[in-house]
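Some structures to go through are shown next.
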Structure 1
Amino acid sequence: MTKTIGFVKEQKKGESRVAIVPETAQKIIDLGWQVLMEPDAGESAGFPNTTYPEMTQIAKRRSEVLNGADVVVGVHALDAADLTELRDDAVVIGMVSPYADQQRFVQAANQGVTVFSMELIPRTTRAQAMDVLSSQASVAGYKAVLLAASEAPRFFPMLTTAAGTIRPASVLVIGAGVAGLQAMATAKRLGANVTGYDVRPETVEQIKSLGAKFLDLGVEAVGEGGYARALTDEEKQLQQDNLKKHLSSVDVLITTAAVPGRPAPRIITADMVKEMKAGSVIVDLGAEGGGNCEPTEAGVTKMVGGVKVIGPENLSATVPLHASEMYSRNVWNLLSLMNQDGEFVLNWEDDILAGCVVTKDKAVVHPAVKDAVSNTSGEQS
């Protein structure tokens, strides 16, 4: 049976990515399925209507896509108004922010809509090709360095000129996840002296492999799922005391520590920022989760003493073409699990599908979201 895969223009302010790019649209069509898009859905990402395959169906309006698609793919979650436009048996795939405003999922479940969260894809080897957190974090890490370089009052590389030699900038990257490692690699390419830090001991060799130095603060914290565990109060104090000494020599600080669904760990205090040199720059990739740095405000660039503190939001959307291509490939790899010889089948014995589904069979089924909904319902009653 032919399925229609639809995608619409993103509504979130500042969002320029698109969920399905022409390359992915062609793969879907090659399966024998149909692609239905809202007009100009890919325009802001660099994909005008004319770049999509000829067999792509372009609706006249957004509601036609929502009414007509069996599967609706988005970068972000659909809002309440969009949900009411969906078929009762529709499937939604996207970065649906499962830890925020969980009542949306109650609405989706009541309608019989099946929702898959790209953020909840299991962090396993088999699921790497669908790991949207990694693909988009690599974009953010790259762009964070370019942002820092454009805001810094100094060059990144060493320059030998007729006016003398310019020393390279000193860059410290905290967090050696995908974003942090990409930031280190990018800063190194720009010619900076790069140092990386992470509480997970397995990251030491990864940092050094990029040509960066490892900053040893005497704290290790191995957690589950590739994330660091929470530090004890004593470990936090030791970390901050040793880090404070190092920050006085840093020109650029990029912080990348984040765990989905939890506030960003607070690593840099206001007092530590005061110890930094005038003209230093901080780019805090944990801004949307409250910030790794105490002075950070999401979406705000401000001066704290002589230090510029930048709290960027949705950095991946500032590189929309490649970020969309990467996201769309993640989506395609997930969709591929739903294809059995051209037939659309949801195999709930597949650990990836079972791990990232939020609603199915008219119920909220993901444990974390289900618990949050239950707690909210209990508080309201």
Structure 2
Amino acid sequence: MPESLYQNARVAVVHDWLTVYAGAERVLEQMLNVLPQADLYSLVDFLPSEGRGFIHNKPVTTSFLQRLPRARTQYRNYLPLMPLAIEQFDLSGYDLVISSSHAVAKGVLTGPDQLHLCMCYSPIRYAWDLQGQYLEEAGLTRGLKGAAARTLLHRIRLWDARTPNGVDEFIAISRFIARRILKVYRRGSTVIYPPVDTGGFELRADKEDFYLTASRMVPYKKIDLIVEAFSKMPDKKLTVIGTGPDFEKIKAKAGPNVQMLGYQPFSVLRDHMQRARAFVFAAEEDFGIVPLEAQACGTPVIAYGKGGSLETVRGSGEGPTGVHFDAQTVESLREAVRRFEGLTFDPAALRAHAETFSVPRFRGEFSRFVDERYQAFMEARL
């Protein structure tokens, strides 16, 4: 057989929705670089004309959700229709189907002569173990709206529990997500870490006396926790980059030692990452690319010790790249900062650690995975 048999295959890549260039889209970009012949499918596609380069300006086959009222801004409100919509794609003409899924993409329908591989960023978070957090943040814990939301999520779980039957093999973006896949779907998976553009972040060895955090201002990112903690440490400077729904509420909690910069272009963010004494990260993420971008700059990380951060930030043992804190509380974070200030870090070693998550590494691992699985699948059909 040819070394890369999948290169001659008819390939479809199915992504949940195309609206922004974020973490899942960075993975999609590199999958399309490995599979340039792939046709692209998505529930909706509202990417601007100037922001389509990462999908190679490919045409996108969309679902009926694309044409529904206010779908451009409120497509998430059509969650009850998403299982139906994803099942309407006719993929019968393809040999290889790859779903890029954090919601419903893995629910596409395939046949016995098609190989379906799923790049799973997570089972639907708000329908499974994070349901309580989602309902609380959305203000849906009580009343008729709360009951309706719980009923909807129950139905989504029933559908989602069926979808793994159509997936031949899962790829997990971290060991943390591999455990979630096993818990929810009772399926094993192969871990391939997402690509980190380490080339876009240059090493800087000399650091300045301020801490940095950067994120969209939404509840689960816990930027309010970071701001509160540093406001109670007036001798330490914190710079906060990012905007979002909670910006004003968080700004109101900021002490005089906390600088809220709001949205900043990439060049400003990168400059602060290179100069910061440490990057502070308080969210429980499935993987978390930003802490690795900081490490690529030679900047250590103070991270919440749960989820993907345990795999991307070495907090103990040989060659630490940061410290972890055990609880999402002000005192736990303050204690971690105190521990951090008693340690020294080698910026070059941090950079070397980040490079183990690079784009070429992802392309190589993903290409080998697809090649091996597709060749085995084709051989089994003979």
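We did not get these values from a lab; they are worked out from the coordinates using the rules stated. Keep in mind that what you see is a predicted model, and the values were worked out from it rather than measured. Cβ atoms are built from the backbone, for glycine too; each structure is taken alone.
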Structure (1, 2) behind the derived value 1.07 of Rg/Rh (Cα atoms, Kirkwood Rh), for residues 191-230 alone: 2
Can you rank 1, 2 by relative contact order in percent (Cα under 8 Å, 6 or more apart) and just name the one with the largest value? 1
If FRET efficiency 1/(1 + (r/R0)^6) of positions 111 and 351 (r between Cβ atoms, R0 = 35 Å, to 0.05) is calculated from each of 1, 2, which structure is the one that comes out at 0.15? 2
Among 1, 2, which structure scores highest (criterion: FRET efficiency 1/(1 + (r/R0)^6) of positions 71 and 367 (r between Cβ atoms, R0 = 30 Å, to 0.05)): 1
Origin of the derived value 14.0, 41 (Rg and Dmax of the Cα atoms in Å, for residues 143-182 alone; candidates 1, 2): 2
